[in-house]
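Read-outs: derived from the displayed coordinates by stated rules, not from any lab. Note that the coordinates shown come from a computational prediction; the quantities given were computed from them, not determined experimentally.
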Structure P
Amino acid sequence: MRVYGERELFDRHKAQFLIAPVVIAALVGWSVYNGHLGFFILLALWDMWHFLMQHYGLMRIYEVKQRKPFNLSSRLDWLLLAVWYGYIIIASPHYLINFLERCHRYGFGFYTWIRLEQARQFLEQTLAVERRNQGALFLYARLLLDLDEDPKKIKDIVDELRSSFPKSREKVEVYFKQVSKGRIRFAGEAGY
């Protein structure tokens, strides 16, 4: 928003600053109106990129103030930030599970491009090595649901997910109640 108040910068990129907000607002409005919500996956990815590049820009500003910058330093700064931020995304149970669930809901799940049985084998191998992987447990439970497995088996996986990651418990319960269309129930509810 600051750029709109800086006359020189605004004049130099006037078309971008006037047209881009209108185009973006129209595209988002059209996507929501027509139910093409996969557009929000693109926004989530852009958000990750934008966050990373903001921090990279700040690091570069501080280096320039300290000394004359050089290319290797610039590349190392970017690599360091990318690794740290990538780790934060992967290690954060809430961020990762929300992003994966949203991707799946809009048809961009990681197993939409491969056969479900291949995805099942991959997830079972992953969970054999690291059982407390929240993203893998979540996707495995969802995959079993998509394969019309026994709801009891799916509930066991979901219960494991809920007990291993109590901060995500409520979101996990709500999600699996919705996507199972009531076939899976939790704590005090009748049936599986």
Structure Q
Amino acid sequence: MRLWPFGRRSRVTRSRDELTISIPAPGNIFILLFLSVWLVAWAAGEVLVPWQMVTGEIAPGTFMISWFVGWTIAGGLAIYGWLWMVRGRETIRVTRDVLGIRHRVWRRGVEQQFDVAHISDLRLVDDASWHRFGEDDPPHYSWREGPLAFDYGDRTVRFGKGLREAEARELVDEISRYLFNS
């Protein structure tokens, strides 16, 4: 059986002042379908439960109000997860002074900025936790952080969700060349 290599997930754009890496969010069709069905049930509960409280079919006690608040929060998180898998993107912006990481859905998202002077040990992290299950690739549906990492003061910052090892290694080299060799 002939195997074909996977293409790159990331898109690298280099200008005179900035290096930008854009990575689409990892997704899993089964989780996406499950969330789609679950969100239909969630919407029904979001409409029917308040209606039944207003009409008196359900007593609006402490339990029902607490359940409804939890149900609403869970639905908001599920909507965000669904949107992240469908339209999410991780953008890494590198300048001479700042490395910025932004998780966004459509054009919304907040960029975390890191001062390049305090970044050390930019590296590829081999996350062996998925290898114990016999997987060769990172889980594409994972909420975990990606395989790229650097130390920033006393913490480790990870990014690049859903990247395969070979592409992640290329990106580490690209970022290192931009920051430390030019």
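List of remarks:
- At a computed 20 (relative contact order in percent (Cα under 8 Å, 6 or more apart)), which of P, Q: Q
- Each of P, Q could give helix-only ellipticity at 222 nm (-39500 (n - 2.57) for each DSSP H run of 4 or more, over all residues; to 500), but the derived value -12500 comes from Q.
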